[in-house]
Structure 1
Amino acid sequence: MDDGYRLSKRSSTVSSDGLTPLLQAARAGDLVLLNALIVQPGTDILRRDPVYGQTALHFAVRGGHLGIVQALLMPQLAGSMVNVADNRRNTALHLAAAKSRRMTKLLLEIGADVNFLNMRNQTPLGVHILTVTRDDPMMTEILLQHGANANAPIDKSTILHVALDKGLTQIATRLVRHGARLDLKDEHGKMVFDKVDATQLKMLLSKVAHAPVWVPDEERKDCMECSKKFSALGARRHHCRYCGRLLCSTCTGCSINTNKKKQRVCTTCFDTFVRGDSAP
């Protein structure tokens, strides 16, 4: 029995769990068979498995088969496959973001949608933040550099809140550098300002590179720094021009000259930006 006959037989057999030969090859990491199937007339490249609705690309990413992923991302195939979602609306990038930087980069370079939302309204960056166990910001940086939304929601919170809740400090600083807002609330109605200590706040503020969103007057009845009550006859409301927090006059007693104009800032921002008093 020659190799051609064996290949022909293998390439036409559907498994007991309903997987086509292409899906079987992707799951097994069988690059020789997969390459033969890709060029074989009649092979349905976009065929999905009957249980999860996943393509060969999903299977390859799940199995960590880099060679299979590269084969499926050839120019003539990639465009039709890269953003196909499974039954839970996860694309291959959602799976890669929880598994492999190299696969993630490959998918992004070929045009994967970095802000595609799955059934739980999670972007690939959101999936990464939820699943990562080490405070390594490299995957986060890769996704952000390709346009990932730094303020993407996770359930009723944001990815910045989730990162901080998990103690992922380095990842949190990358998110802030790329525009993650400290004023957005989590599922308990708390802003990042309310959850971090003074050291963490200075570290996060030192990474802010975008104009702040001012906390609305109606959001707070007291100073966000010293908790002094605001009133018509007592403490007045002021916004720090750097962090956007709502503070009393005492806590915004510092100023910084920018473009020949004095900007009123809080003592925390003054210490962070003028004195350089922030964590590394």
Structure 2
Amino acid sequence: MDRLYFLTAGIPISARPRTLLNGLRRIKALGLDGMELEFGRGIRQNFPLMKQVGALATELGLVLTAHAPYYINLNSKDPKIIEKSYQAILETARALDVARGWSMVFHPGYYLEEQPRFVFPRIQKHLEHIVQLAGKEALGVWIRPELMGKKSQFGTLYELVEMSANLGGSILPCIDLSHWHARTGKNNSYDEIERILKILDHDIGDDVLKNMHIHFSGIEYGEPGERRHTIFRKSDVRYREILKVLYDYDAGGVLVCESPNVEGDLLMLKLIYDSF
């Protein structure tokens, strides 16, 4: 993408009534760039609505992404859960494709007390198959596993970068900067975020820094990692420094704000970014 686009996670709080179409109109009125469609609690294939959403987003010049249901676990031993996970990812991709969207994210799964080195090939195999199925349907959206915030979850920076490289760039990671900070207790300074960008560029390449799907919010965390998302001013996230790195590296793609005060914090981030 030619620049970094600032998206709300879901419908803005200030949209009245809070519908997808009114949410898009409110985003445009606020001077923001788009919306991540939130299917975290489940997805219903309402393609007529998705067509309306896509048409309005195109008319308003807004970018759309999507978040798949939270119940996905590609490391489950239960074939029914694996099948349900496949369908959740593919149904999200189908809905976003109908809405003329760009990129979707999902939580890949849990270690379930297994060694990460045993979990990695299992999830990679499933994801490779999912990408093949999406390709057969000619779904024109990126499918991205998300960098996760709890230590019990599969999806470290290094796991996702290696998997993306192994699969030849057919997938790319969703870089949740707040999750990585919560998981490591670090990765919260200019130099540390710069190192992440350099890892992405070196290990994946192919203009990955122009094709970024970033999640960002304040966050509370402890020894197990992420506890909950919060507003930036109630967290220790050094958002000014992090935005400056993204600006200095001319990152392209989307930055999705997942703060509880979604449009308020996103407007703050965009104002800071535009001031550099």
Structure 3
Amino acid sequence: FAVRSAQADLARAQASVSLAQARVEDTRFALGRTEIRAPIDGFVLERRIEAGQVVNAVQSAPTLFVIAANLTEVVIEARVAENDVGRIEEGMRVRFTVDAYPDEYFEGESGPIRRAPIRTGRLVSYPVQIRAMDPGERLLPGMTATVEFVHSDARNVLRAPIESLYFVPRDYVPEIPEAAMRLAEETGALSRWDTPETRQVLLASIESGILIARDQSRIFVLENGAPQMRAVRIGIQDVDAFEITSDEVEAGDLLIVGTVDDRRR
């Protein structure tokens, strides 16, 4: 009887040991869950919790840290106005500047266009993701960027200021081909423009129509102190300049963009 009693005590003791070991494992597991580790290697951009703060696991888990895996790859969210978003395509080359480096352009590539609009008063814009590489890690989160989407570009070309396309001397009288003049006389257009000023406007309009039909534009070059008209073909252009694709002007020619009187106005 004493032997059986001792064996029963041993079994109970072994069960108690097993239970204690299970509790130790549970406690060790719970303790391990109090240590929060980042899921990826990277950099901490923002900490939203303080040491000693209680995190309630029952409710929705709060954001503890904002981390970035790699600061050499930058994502920009650009807002594009609704009247321009139709010209944006995924994969388009992008260049941008930031206030920290105003004289330096960074290169990137446009990504997907978000469908959800952003409304600011009566203005509507759409977010477009832009990805860029920054090997020097100079671009920091939260910087403001001024973005240009490059639709097309040209290098080693003849470039002229956009203002030269709109300048016309006050006393300019265009030379119209005889066939066009005869047509204007036959239709009676010249008789309705009987003053020198109105006749000049009519002739300039006729010349503009001829140039448009020939896919040309009018600019004026300063030669021997006087403006001389040149009909040129233009390529790509932006708000500041345009490309001249024909041979009517050469690098170094003086293009007229305005007069002193025009600037004083």
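General observations
- Which of 1, 2, 3 yields -14000 [helix-only ellipticity at 222 nm (-39500 (n - 2.57) for each DSSP H run of 4 or more, over all residues; to 500), calculated]: 2
- Winner on relative contact order in percent (Cα under 8 Å, 6 or more apart) once structures 1, 2, 3 are ranked, highest first: 2
- Per distance in nm of label points 7 Å out along Cα→Cβ at positions 96 and 248, the highest-valued of structures 1, 2, 3: 1
- Origin of the derived value 6, 25, 24, 17, 12, 9, 5, 2, 0, 0 (P(r) over Cα pairs in 10 Å bins from 0, in percent; candidates 1, 2, 3): 1
- Value 3.1, calculated as distance in nm of label points 7 Å out along Cα→Cβ at positions 72 and 240, assigned to which of 1, 2, 3: 3
Here, each number is a calculation from the coordinates, and none is a lab measurement. It should be emphasised that the depicted structure is a prediction, and the values quoted were computed from it without experimental measurement. Cβ atoms are built from the backbone, for glycine too; each structure is taken alone.
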